[in-house]
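S.K.: Following are the structures in question.
None of the figures in this text is laboratory data; all of them are computed from the coordinates on show. Small disclaimer: the values here were computed from a predicted structure and weren't measured. Cβ atoms are built from the backbone, for glycine too; each structure is taken alone.
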Structure 1
Amino acid sequence: MAQLRVGISKINRYASRDSGDTVEVVERPSGGLSVVVADAQGTGLAAKLLSNLVTSKAVALLKEGARETAVHEAAHDHLYHYKGGRVSCTLATISVDTRQRCCSLTLNSPAPAYLLLDGEIVSVEDQTPPLGITPGLSPQHVSVPLEPGVWMVVVTDGVSAAGSRTGQQVDLGVEISRHLQTAAEPVALARCVLEDAVRRDQGRPADDMTVVVLGVVGDDVPNEHRTMEVRVPLRADMLHNSEELSNGC
């Protein structure tokens, strides 16, 4: 039985406590799921609040059954009028629609996305500006049949631009192809791509970084269980100490 698997790997900009990148996973009312990735202008708390605003709007519409292109247009209109066209936010949506039997990429982002089809990496270069700045904006939309072997990779610009300040920027499509030879799971590929990006920035990410990989993986073992695992590092300052525990949450 084929399985839909998603791997997400993120890291904040170096020395930043908050990430302007936000990722949400939502089940679609007609079957399947969507992964929403937003990268707000700037970094830190203000950027986090902005990307949360965009993903909240997108997730609410997806839950209502709206099409991805309509979701992107509505999120853009909301941000444009709410902020007066003064701030921007990229938005990428990977969807698997089990009723329509298709996988799709919907993009408003300068960072490239990638499709793995029949063992070949195809780059999806989006010329559409991010949300929030240009009136009447429409997204780029690519759809392929839902079948084993289809993988989709979305990154934010912190990953695609990694190494540009150190002279180590690479062709990300080539890097993904190389890792696919050993990464059998989407989560492993996401981790490898992120680790490479951090390495190119010499261990100090110049921007918030996010990698999302969705793969339709063949599995000979029949298993209808749905599972999800989430791991988030907690700094010491996020945890109660013994004195604070007495004051409750």
Structure 2
Amino acid sequence: MKKVIILIISVILLSCSQQEIKLPKLATKGVQEIYDHSQVWIFFEVKEGDTIANLNRKNTISSTHWIYNIDNRLPLKSFISSIINLQDKHANGIHSKEGMHNYYSYADTISKKLSFFEFDKTVYKTDSLLSKYEIKTNSELYKSYNNINLTFNPENTWINDAKMENGELKNTLIDFIDFSAEGKKTMLHLNFNQNLSYQNYLFYRTLIETIQNTNISINQFEYIFDPNKVPDCGCQ
């Protein structure tokens, strides 16, 4: 079993055949050493014009940390159901072990090393609802928070009902939190268009993580929605 990963992976030799995987590239510091791990590979393929996520987890061991190596070109809709199933298998398998985590891998362009983002607590919701409906339905649970809904699409991002221009999300969000909190703790609710690429998903997800502090939390539920089923998703 491999003990530590520190080098960027660009090409993998798997079952005696060469398969290429393009990991997300992020200028974000993450975990860079993980002991006792297994690897999950999700490759990019095109068959008859359709994008296919080709999963390989033959060597996963439930009693280890799991590292998910996912091709950055894949849209969320092509692999998110696999992630949900694997989270369950890792946590509830016969040989599962407490304290073992799930990590997404990416290439850190600053350190030039492979880095990892933990997502143990994330619960993916794929029933094409948005967080604002969750807040409305469970108003008693969320009434003490300054609730902010963030929506991430392939072409734009939104803070509540305000569309953001490229590159202004983080600063605008911080300013908006300062303006709207009024003494309350802020909770950020994340909504991702299912057509968003994995590269952009992990970029936004790690970006939002850097905003979190004692007064700003991130809801564990992440909503992966089909824009064709949510007419008011803020996707335009």
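S.K.: Matching task: 20 is the computed value of relative contact order in percent (Cα under 8 Å, 6 or more apart). Pick the structure from 1, 2.
M.R.: Checking each candidate, the match is 2.
S.K.: 1, 2: which one has mean count of other Cβ atoms within 10 Å over residues 154-161, as calculated, at 15.5?
M.R.: Source structure for this number: 2.
S.K.: On to the next question. Could you tell me which structure in 1, 2 was used to calculate distance in nm of label points 7 Å out along Cα→Cβ at positions 50 and 146 as 3.5?
M.R.: Derived from 1, not from the others.
S.K.: Upon calculation of helix-only ellipticity at 222 nm (-39500 (n - 2.57) for each DSSP H run of 4 or more, over all residues; to 500) from the atomic coordinates, which of the structures 1, 2 produces -8000?
M.R.: 1
S.K.: If Rg and Dmax of the Cα atoms in Å, for residues 66-121 alone comes out at 14.1, 44 when worked out from the coordinates, which of 1, 2 was used?
M.R.: Matching structure: 1.
S.K.: So Cα extents along the principal axes in Å, computed for just one structure, reads 52, 46, 42; which one of 1, 2 is that?
M.R.: The correct label is 1.
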